[in-house]
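Peer 1: See the structures that follow.
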Structure P
Amino acid sequence: YQVDGILLSLSSETKSLDHLQPFSDAGVPVILFNRVKNRPGFPTVLADDYQGAFAGVEHLIKNGYSKIGHIGGPGNLQISKNRFRGYRDALAKYALEYNPNWTVYHDLTPADARKCAQTLLDNPSRPDAVFAVNDPAAIYLIIEAKKRGLQVGAEFGIVGFSNDSRSEVIEPSLTTLQQPIEQMAETCIHLLLNKISDPKFAVPPATVLKTTLIERCSSRKI
């Protein structure tokens, strides 16, 4: 192989990691980051998706929202599972109802994100807030909520995840979780270079980095 090492983030369509095994067998170090599968078999560098989701939902609860829904991502991605688990656990901590009719899943495409937003908003017993698995889904939710005359923030709270470049400029601005992108990149490079220079270097099975809540207008009820 004409590579010394591989850094890889999985796509939402990835079903198997078998194609990476020949590299590993040949001694080429492989490190996965951001999107991974459950028990991937390779070292991973991740944002703390569970902690971020928990913090985002807890923020909504503390700001006065009590009927909180969720737009999730593909079930084959560990980030989707971890963010859903954080959402559920935050509800449980504050003894709030989990209503499966307030949870929808999308394939990370814009069309599906818009469809999920419409499904939640057109529910006769819709939630009063939503935690979205990513910012694009949350942004479509803002757009669709405004079309229906809802005052985002005042009567319908929204929190996203990732701090997309559009999250600050959309009106109202989107409360979101900042992923430690630079720290993730630096960690990946550090671990990979160490492994390349010293094959005996023990790369940690999982390196988990904290996220940061960025509060903006979409979650201000008062």
Structure Q
Amino acid sequence: MRIDVVGAGLAGLTFALAAERHGLEVELRDERPALGGGAALTLWPRALDRLEGLGLAAVLDELGEPAPTASVRRPDGRVVQNPRPAAVERALSGVPRVFDRGDLQLALAERVRGPIRLGQALLPDVDLPGAVVVGADGWRSVVARRLDHRLVERPTGHVAYRGVVHGVVDPREHGIVWGPGMEAGIAPMRGGRTYWFATLLESGASVERLLEVA
């Protein structure tokens, strides 16, 4: 049985690897002309266990940086919560890891046996030949709209920023900052890099506010 997967991001590629392990034929397509890019993401122990079950333990070890136990601070630097690493590891049954999103995507793509057709968007009126079509094409999913044309994007009232910078931050500074209408944080990555993110209420989002949070 052939399965057509629309979207060759992390979700689509992971599904393809799992399906191929069960002897299914998979073909992926993605509207983007190339894979890779993006900032970073943190994978939690349960997700890591599932990927290890797909034979990806070596990839996870190579690309993932163990995330330190994160303290939670107020914007003025006062520590609100400083959990013990051993307690967190017991509660989560492992240690989260931080990945370069593009590197992880390319590593997964290299292990998919079926074709990955890039630069091929799924048009609204075109059917795919597969017995099953899996929609993994993100928040503007064409597949989802084929199933329900009423689906539209809805604002959440928040603006999210994230990026990667070259440089290592003092491990004591890793963690999360909570404040009125905002959340921000940093985490280490492989290659001497640091992942940063910030979420602000849309009403207060601006470059100046982002720099103030940073």
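Peer 1: Using helix-only ellipticity at 222 nm (-39500 (n - 2.57) for each DSSP H run of 4 or more, over all residues; to 500) as the calculated read-out, with -7500 as its value, let me know the right label among P, Q.
Peer 2: Q
Peer 1: If you work out distance in nm of label points 7 Å out along Cα→Cβ at positions 20 and 156 for P, Q, which one comes out largest?
Peer 2: Structure P gives the largest value of distance in nm of label points 7 Å out along Cα→Cβ at positions 20 and 156 among P, Q.
Peer 1: Then there is this: Here Cα Rg over 2.2 N^0.38 Å, for residues 124-163 alone was calculated and came to 1.54; which of the structures P, Q was it taken from?
Peer 2: Comparing all candidates, it corresponds to Q.
Peer 1: Relative contact order in percent (Cα under 8 Å, 6 or more apart) was computed and gave 27; which structure, P, Q, did it come from?
Peer 2: The value was obtained from structure Q.
Peer 1: Of the structures labelled P, Q, one was used to calculate mean count of other Cβ atoms within 10 Å over residues 4-11, giving 21.9. Name it.
Peer 2: Considering all the candidates, the number was obtained from Q.
Peer 1: Among the shown structures P, Q, from which was the value 3.0 of distance in nm of label points 7 Å out along Cα→Cβ at positions 28 and 188 calculated?
Peer 2: Here the read-out was taken from Q.
Peer 1: A value of 11.0 was computed for mean count of other Cβ atoms within 10 Å over residues 84-91; which of P, Q is the source structure?
Peer 2: The read-out was computed on structure Q.
Peer 1: Compare Cα Rg over 2.2 N^0.38 Å across structures P, Q and report the one with the greatest value.
Peer 2: Once Cα Rg over 2.2 N^0.38 Å is tallied for P, Q, the winner is Q.
Throughout, read-outs are computed from the coordinates displayed, never taken from laboratory work. What you see is a predicted model, and the numbers here were worked out from it, not measured in a lab. Cβ atoms are built from the backbone, for glycine too; each structure is taken alone.
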